[in-house]
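The following blocks contain the structures, represented as structure tokens.
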Structure P
Amino acid sequence: MRKITGLQLIAAERKRQKEIEGWTLEHDYQHGAELLELAALSYRDAVGEDSPQPKQWPWDAKWWKPKSRQRNLERAGALYQAAADVAERAKDYQRRDTLLTLVASCSILLDSVLASTAKKS
């Protein structure tokens, strides 16, 4: 049995955002790296479905939809990746690299959640 990693889950969520939700790089660019990063931070810190909407949430309340800790981290990582893509397009490589570090951080947190879930099974 092959073990899935946090990074794979983040990549799958980013792919879902593009293919299912239709969030293109152009759409992300219109929001800007800053707003995408705020959204990512909001989901990164959300522990579950009942997590309140944080003050830094950048969009309308109807878009705040926290899920399980795992899903929130997947979404956070994908949003950080989207922000990194926007920063790269803008040739802001320092910001891109910082955002990619945050993607990796979400991946590590996800790996921890996955390991904890596996132990319970």
Structure Q
Amino acid sequence: MIHYGFVRLPVDYRSWGVDGEEILTRIDNAVIACCKRGLHLSLSLQEALVPADPGAQDIFVAVWERIALRYRYVPPTVLSFGLVDEIGQAPAPVIRRTVAAVLAVAPDRPLTNPQE
């Protein structure tokens, strides 16, 4: 059996629904499974296209802030965040706001952003 020690979990932003609780429960299960197996989980929003609309940008930042709060006690060796995937796009100022919001809650959380 080959063991790579890394799992990438792309989450489709459209699956969040009204409050996102169902998808967060699924992410909880993935985090727990990875912790039990000694794997690192990289969570990313799949195909998140953030328009210039300030309201949509605020939602993007709020989603990541909520995720950061929920998983703030998960060690950074177990969980990292990919703010957007290879297909997604977000303006640089939104990425900077998101990074600041996440790191304010979880200062050691590893972050990646393929756009940079």
Structure R
Amino acid sequence: MTPGHMHVTEDCRAVSEVLQCIGDKWSILVVSRLGKGPMRFNELRHIIGGISQKMLATTLRNLERDGFVTRTAYATIPPRVDYALTPLGRELLVPVDALGDWARANLDRIKAARANCERQGC
């Protein structure tokens, strides 16, 4: 490998590693919803819809591990736990929101391209 390609390889690794953290739909949805403010587990589960309790727990655990989400437990009866974005999570919210806006604006174009491709036998 030539020295000029080293930078590109390192960039690819960095992007790949970050996408492994947040590149699934559940992580993106959790970050997006927590952008509106701290929420409890069942609030998140209800507002996201379609996510299982196990998947939400796993997603929150992974986002917490990677520094995007904080988990705050309160010693009340019943116990209360809130999830919120960290400063890093708030920074992630910027490209997540931009991607969401772009997706909503271009979904019809993507569907039309797919239909066109199917008609042409791509």
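Points to keep in mind about this one:
- Between structures P, Q, R, the calculation of distance in nm of label points 7 Å out along Cα→Cβ at positions 8 and 32 yields its largest number for P.
- Answer label among P, Q, R for the case where relative contact order in percent (Cα under 8 Å, 6 or more apart), calculated from the coordinates, equals 24: R
FYI, it's all coordinate maths here, none of it is from the lab. Because the structure is predicted, anything quoted here is derived from the model rather than measured. Cβ atoms are built from the backbone, for glycine too; each structure is taken alone.
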